[in-house]
1. Compute distance in nm of label points 7 Å out along Cα→Cβ at positions 55 and 71 for each of P, Q and report the one that scores greatest.
2. Comparing structures P, Q by relative contact order in percent (Cα under 8 Å, 6 or more apart), which one has the largest value?
3. Where does the value 0.7 come from, among P, Q, when distance in nm of label points 7 Å out along Cα→Cβ at positions 23 and 127 is the thing being computed?
4. Using volume of the Cα convex hull per residue in Å³ as the calculated read-out, with 146 as its value, let me know the right label among P, Q.
5. Looking at mean count of other Cβ atoms within 10 Å over residues 47-54, point out which structure of P, Q has the largest value.
6. If distance in nm of label points 7 Å out along Cα→Cβ at positions 7 and 39 comes out at 2.4 when worked out from the coordinates, which of P, Q was used?
Structure P
């Protein structure tokens, strides 16, 4: 399920980036600035938790930056992050995933999560911010991509729709 979760995250991030780029090409400068800030925050949080998972020093002292990268740069960073997390999940054992990791949040508070909880947080965190991005797309008249897990599963395995209709009375 965790592997599917990261495949879903990668798919949903791609759809969100495509929608943001389409809006940027049309008009929506204020909305695109907000979207870039949200994507930047997602990247930074992922980089912070990646460092915690492998025992590195934290790469950031805040969860956003004053200068926000372009959509192209954010796309590159999200793509790299998704690839890293997918590899990490594929290479992890159940024993490793249940290990606890102690760390300090950027606000100075202490944290302790299992590796599995950290990975779930990364998937869930992206979902939360893609929802905010979807709202910004709606307000600007952009196209909000359908990015729920159920849409992903049926896009990946369209035969499920036929199997479902065969079971209905």
Structure Q
């Protein structure tokens, strides 16, 4: 138990640190940024305490907001995807999720990619809608969501392949 808490704490701190120091400063073509800190929410263990998980997701988003001066948009988007995660897990993994046998390292790549893509796009559409907050600029919201979403999905997929532990 202590080992798992230590692992989650280190993952939380490293993802927040890399997001703030490295990934927030990638500004490709003026509006494409990867938001890889959400990998913490994606791969957090399924069987753990749900209210604690939603609180940690809020804390992760709030940490990014504090260092990025973004006024709570990351916290709001993080809490939304943390709350919606069971629906996306059930959609992507089906009976494996219902029987609590989802092990992210042993799942099918296609199912994992669908799960990552859907949650990333939901996170980005919420975040950019709150950032721009104008119905007249909805095309800009979709443009930023699409391009940053694709870049984030590629980065998260690459990171999950690099750091996966095969058993």
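Throughout, read-outs are computed from the coordinates displayed, never taken from laboratory work. None of these values were measured; they are calculated from a predicted model. Cβ atoms are built from the backbone, for glycine too; each structure is taken alone.
1. Numbers: P: 4.1; Q: 2.9.
Answer by largest value of distance in nm of label points 7 Å out along Cα→Cβ at positions 55 and 71: P.
2. Structure P gives the largest value of relative contact order in percent (Cα under 8 Å, 6 or more apart) among P, Q.
3. Working: P: 2.1; Q: 0.7.
Answer for the origin of the read-out: Q.
4. Details: P: 146; Q: 118.
Computing volume of the Cα convex hull per residue in Å³ on every structure in P, Q gives 146 only for P.
5. Comparing P, Q, the top value of mean count of other Cβ atoms within 10 Å over residues 47-54 belongs to P.
6. Derived from the structure labelled P.
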